[in-house]
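Right after this note come the structures.
What follows draws every value from the coordinates through simple rules; no lab data is involved. Quantities reported herein were computed from a predicted structural model and do not represent experimental measurements. Cβ atoms are built from the backbone, for glycine too; each structure is taken alone.
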Structure 1
Amino acid sequence: MAKFNSKQLRSMYTRKEVGRHAVGGGLYFRISASGTASWEVRYTLNNSRKFYTLTAGYPELSLADASIEAAAVKRLVRQGVDPVTNRQREKMIRIKSVTDLFNAYLDKIQSEIKEPHRTKRLYEMSVLPYMGDSSIEGITARDVESLINNVIAKGHKAKANKLLSLLKKMFAYAVKLDLLPASPAAVFTTRDAGGRPAQRNVHLTLGEISQLFKAMNSDELFTKSNKLAVALIIVLGSRKMELIGAPWSEFDLDNGLWHLPAKRNKTKEAITYPLPSQCVTWLRELHFLAADSHYVFPKRMAYSKTPHISERTLLTAIQTLQERHGLKVTTVHDLRRSCRTLLSSIGTTNDTAERMLNHKMDKIRGTYDHYDYLDERAVEHAKIAAMIQPMVDSISNVTTLETVRRGGGI
């Protein structure tokens, strides 16, 4: 078996000799295609040959120290212990507090859920302040009930349901890892979290949308960028965070297109929004208002954790406006529902309307139908834009539904 000294290894590392090089005694020096170097130990356990990568690589770990660690790994193998399994077990043993458990759980599901930042925010707001530092063994069913009741008392039934779901999954993961004999959240049901919240079914009629814009135009405290955000959501039917978290790099204003990448899309599939001329004009205004920011809606507070406005900024502004002007109580998502309702009212086909709102198709159809309806969507977005633009610009001759149905006002 080939053997190398420190000088030879340093030379191999400098020349980036990609591959796994036998050093001796089961120790290997591996150089990846990217040029990083690591130490590996080859061993055989239960007639299966495996490689174990040492925690530190080269040059952090010298040849002499790597040889010592390799010998320790070999001793474990002679005792019948698989070093890979042993490392995983040691990692799990480090899960002591509730926050340790949450971080391990989030790390495991990070790539599986659509919006991991929401899960993290829910934990940080509803669990961390109350039991984050507590030992997982010390958490009881009474503690879980107390957390849930605290959220219900504030009138947040939907949030209570989400919190219970998170706690059940977290502690079930702890049981799965053999860190707990049973989950303190297992006995609770949706009924304990206040029952399932009634599905929200609020939308704004064209007249109510007009009233909303009239209030926005007359209220000096409601900013221009907030008004344009509302207009864009109604016309495009986009999801709130996909719009307010958008960087300018996604927009091709010269060609009237918004390329929303899969990584920022709830459906995990890229989509291109055709932008009506009105939307292009509004976005150019927003570009001016954003100054040198890379984001369409840049953060407004220096201490903000995100480079763009927070997910509650627009909702808070709208609800404050509604209170001051006695308007119908709506959320930002209700604007998206209003867009969908308007589309039906002007005769937009279901296929086109669903693609406009970027809804995911059923599995079988999604497998076979890859048509993007871009041209059809462009026509329908333009119709909604023609109805909304006069409201945004505070012009009295608002396009009516009947006018759009007859093909006018575009």
Structure 2
Amino acid sequence: MSAFALTGEQRAYVRQVREVAVAELVPLAERGVEGTVNRPLLAAMGRHGLLARLFGGTGRSAAAMELCLLRETLAEVCTDAETALALQALGSYPFVLFGTDEIAARYSDGVAAGTVVASFALSEAEAGSDAAALALRAEPDGDGWRLTGEKTWISNAPEADVYTVFARTTPHARARGITAFVVPGDAAGLSGEHLDMLAPHALGRLTFDGVRVSAADVLGEVDGGFKVAMRTLDVLRPSVGAFAVGMAQAALDAALSHTTRRQAFGGPLSDQQAVSHLLAEMATRVAASRLLVYAAAAAHDAGEPPDQLTRQAAMAKLFATESAQYVVDTAIQLHGARALQRGHLLERLYRDVRAPRIYEGASEVQRTIIGRSLVQAEIARHENARADTRQEG
């Protein structure tokens, strides 16, 4: 049996999520307006307890494996629902993990019910992969701060009810000078606009014109916001891979269905060796991606050392998102022009699959994380070996 075979309880959970997605979430997603928050969809996910599964209890995020199963299953059926759930997790985990009891109590129940829309406001025009280069200013104002500047490519903006905002409290200190704040969506001086993106999800630009935040709105410690951001991303990174696995599985299923039914050159298209080899490569990449994602999630839930968790999560996200891009692209190639028609499953997946290779750490960043981790581990191994030799001598 595979080390990552699902238990009976997990398989039942996956079936339940799939049934809800097919029966109720897909129709709601289809009625939504592209590029905006679909509140009826969120409310339905709340009623069925899907959003509540983001939280493992007071002050805790969900178990990584459970989150991965939830995201993978939703992605196979309804990418809109998966994205809505993921953005709720991204926006709320900072105050669940680092907020005071008062902050968590103020927002968590609403996020779980789908009545409060949360957002993670980290990226800026000149601070994407280099998150430590933030320029949004938090200037002292009595016992609090005033936020001035812009954020862009922000999830659920400008419609969110609450934002986790990362701002610079100490100039020229890079990662050591960033603080995380909770900011209500209706705060005075906060405005925004939608962005028209390739994948039709709710993303926008925010403008902060002296937005007032208090000491009670700080998540974690002053100048400790970079830790809040990285911890949140570490928790979610394996599940980004799960999102990619779900999309890749949907594309593989579509390719198998099409090529075994499509008649060409005197028989099913799948009889062509070139086609069967492509299907084999697609299936192998999906299976390998799933194993990497499950391994990273299991390591997280088992409480393995942070450096190992970061490396495994980076490997899972890197391989799964890059593989999903390949699988979706190949499925389109096997379908031909019909897959490029607006509204076709693969046309939608083609737009959705591109972004995960960029957000929450681009593929190049993941390679840097993995390489640096490997080198540091090897250096530590050599130093420990030399120390052991000196003790023996």
Structure 3
Amino acid sequence: MNLTNFDIDTFLRDYWQQKPLLIKNSWDGWSDPLEPDDLAGLACEQGVESRLITQTGDNPDLPWVLEHGPFAESRFSKLDHKRWTLLVQAVDHYVPEIAALIEPFRFIPNWRIDDVMVSYAADGGGVGPHFDQYDVFLIQGSGRRRWQVGGHCDENSELLFHNDLRLLADFDATAEWICEPGDILYVPPGIAHNGVAVGDDCMTYSIGFRAPARSELIGYWADDLLADMQDDDRYCDPKLKVLNNPGEIPADALDQLHAMITEKLNDRDAFAMWFGQYSSTPKYPDVDWQPDEPLQMLQLQKYLARGLQLYRNPASRFSFIREPSQIHLFVDGKQFNCTGESAIFAETLCAQSAMHMEQKWARSDKVQTLISELYGLGSISFAPLDQD
């Protein structure tokens, strides 16, 4: 599916990370890529992150109750007909049709894309007024949802006392829309919003984007640096001079101590290689996508000769950093240094979720080696189903 009534340049200039935007009738042909029963089935599986939020009148000041999956199938039969919603994270990892929803939004760099969360809500269901720290496109599927947006929020915004949910204590709507199938609402980071299902069978597909915090970058980057540091790399002062007051920490000592830290943190090349690996680490790194059997070179050459289509694993993350003489490809936290034909192949692979294998790739040993390694990680596969 492709977006219609949508100008990318205008959106990036006037709306991205600035203000909400409702895009009506945004697809050239919309149909729900997932059935509610299939979503409920995913929520019952181990390893799939899911939540169920119900609302009760027992406590009017705190009506939202959160449960974490996996759920027993019988749980859904016990739900009321109103005021509940099921949310399943990273559905794009398991359903190719959901992963395809990301493609029209690839004007945002790969490393910024997080996942597609899918929600199903009964009449009146929602998660309450809140704000997120990331950009999100909210695609309305079946049913209808009333969206309200408010002002900008931050860490100082007052929240309701709740053990599980971060809900705004005060929410004043500044705009309101009813979203119908195929409509999209873009909400920037920090903007208060509240969505409530209007009627039953309300499906919403949320494409979220990552924005690392400064504290997160510093913390993980420093942890990585510490792992390679030696204990004998210490402060030294062989030209020590007698001070008038032994209690003083002199400026030259502070300069040297500060330099010991900053010269490591300021290594941009090292940071770039670290960030490529860090940002491409899968959302759920403990999930093993590796094939049961490694790809033998003769089998690979047969696939290449037949021109089979190559698919990226929707759960995998692909990005690259360009240098004058090579491409550093990052896939699922691994780094691959590519030159020549393998560099061209790496760029093509990052740009396309699926690609037909050209004969020039079949003639390149470097490309074949790269394909074999990525296949072994479970990051790519061939169609149809890797069969002869």
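Consider the structures 1, 2, 3: one of them gives 77, 71, 44 for Cα extents along the principal axes in Å as calculated from the coordinates. Say which.
Source structure for this number: 3.
Match the computed value -18000 of helix-only ellipticity at 222 nm (-39500 (n - 2.57) for each DSSP H run of 4 or more, over all residues; to 500) to one of the structures 1, 2, 3, and report its label. Write down the numbers at each step before the final one.
Values: 1: -15500; 2: -18000; 3: -7500.
Structure of origin is 2.
To test your reading of the models, identify which of 1, 2, 3 gives 2.1 for distance in nm of label points 7 Å out along Cα→Cβ at positions 254 and 286 when calculated.
Working: 1: 2.1; 2: 1.2; 3: 4.6.
The structure behind it is 1.
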